[in-house]
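Chemist: Presented below are the structures under discussion, each in the form of structure tokens.
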Structure P
Amino acid sequence: MTQSHTLPVPAAAPVHPVIVRITHWTNAATMLMMISSGWAIHNAYPTLPFLFPAAVTLGGSLIGGLQWHFAAMWLLVANGLIYLCYGLASGRFRRKLLPISPRAVFSDLKAALAGRLGHEDLSRYNAIQRLLYLGVIADGVLVVASGLAIWKPVQLRPLVMLLGDFDTARLIHFGAMSIIAAFLAVHVAMALLVPRSLLAMIRGR
């Protein structure tokens, strides 16, 4: 008499490993602190001729905004370095974000506008997602570099000159921050439209 044995089914690999989920949510929290405290700094020393409502700023004044901004900055940089090092060392960036081509982006954009862009396989990014994620990573590097330039303009004078001058570095920093804020708005909207993607970033699967 033979006895049958059922082999265990291997667990599926998580869509997002633990380190990705932790750095993702840490980055989300620190970016909100950076943006809202940055708006408080802007209101105290306007880069452009308008002010943000006090209700959406963090710190309440120039000193308070700077304190929050610098506190969040160190956490953002450390968290970003962990994310970048993991993405490069593990090959996740290569697997998730490459290859990408203008033809693929155009094709997926047409499908998205027609409401035909599928999201069945959350482990694979479409061309639009790849473009946006690559773009926001590059923009993150720019916002950190320009932020360092306006924080230490004397010590980092070559970086300031590379960006133009102090005032231009401030405009670049503000513009890069605005791009990240717009990305966050689109990112949240898409997560609400595809709730499975939000659950995957919380549970991993």
Structure Q
Amino acid sequence: MVTVRGLDSPQLIAAVDELADLLVDTVDDGASIGFLAPLGRAAAVDWWRERADGVAAGRLAVWAALSGDRVVGTVSLAFPDKPNSRHRAELVKLMVHREARGSGLGRRLLTVAEDAAVAAGIILLHLDTETDSPAEHLYRSAGWTRAGVIPDYAASPAGVLRPTTLYYKRVGEEKGGGADVGSDAEADLGASTPTR
């Protein structure tokens, strides 16, 4: 049984070793998520520890999928800090451990993040993913819209420059005059967010 729960900053720190293992596994499998292979475990631990400040400040919301005490998946939402963009968020670092793939966990994590965004008043989500990667199928099948492709955007874990595809999805309804839409998103997406 896999459970998905939101992590506050102390919970993220407590799970940093498991999150680091997931990050290393994802990079080792060739996913282009910002790192070159081989990714050392210490570097992965440090990267996750650095995320704790963003979670504490409300700039980042992180969910972990747990099989027992083991983290087998994660997804995050990053929030802009500019007043004119508080209605949107970026979906980042959707990862599923190789051993947990094919179970629908990626879709489940995506749905958790989308639902939490709607509950927080977010009306627009966006992301980027390596062009022609397996992740593209997930996003298209979940109703995300392809906005375009940027050539040579990022190096794959093997160091080869690859294009990235930009996607967006409207997930909520605009409320009010727009300037305050999503202004409380950071507070609403803490550890008290309902999980599945």
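Chemist: With mean count of other Cβ atoms within 10 Å over residues 53-60 computed per structure, which member of P, Q shows the largest figure? Numbers along the way, then the final one.
Modeler: On the way: P: 14.0; Q: 17.0.
Going through P, Q one by one, mean count of other Cβ atoms within 10 Å over residues 53-60 is largest in Q.
Chemist: When helix-only ellipticity at 222 nm (-39500 (n - 2.57) for each DSSP H run of 4 or more, over all residues; to 500) is calculated, the result is -23000; to which of the structures P, Q does this value belong?
Modeler: P
Chemist: Given a value of 26 for relative contact order in percent (Cα under 8 Å, 6 or more apart), point me to the structure among P, Q it was derived from. Don't skip to the answer; put the middle values down first.
Modeler: Numbers: P: 21; Q: 26.
For relative contact order in percent (Cα under 8 Å, 6 or more apart), the value 26 is produced by structure Q.
Chemist: A value of 33, 17, 12 was derived for semi-axes √(5λ) of the Cα gyration tensor in Å, for residues 69-164 alone; which structure in P, Q was it taken from? Can you show the working numbers first?
Modeler: Working: P: 33, 17, 12; Q: 22, 20, 13.
This value belongs to structure P.
Chemist: Among the shown structures P, Q, from which was the value 1, 6, 11, 16, 17, 14, 11, 9, 6, 2, 1, 1, 1, 1, 1, 0, 0, 0 of P(r) over Cα pairs in 5 Å bins from 0, in percent calculated?
Modeler: On the way: P: 1, 6, 11, 16, 17, 14, 11, 9, 6, 2, 1, 1, 1, 1, 1, 0, 0, 0; Q: 1, 8, 16, 20, 21, 19, 11, 4, 1, 0.
The structure behind it is P.
FYI, it's all coordinate maths here, none of it is from the lab. Because the structure is predicted, anything quoted here is derived from the model rather than measured. Cβ atoms are built from the backbone, for glycine too; each structure is taken alone.
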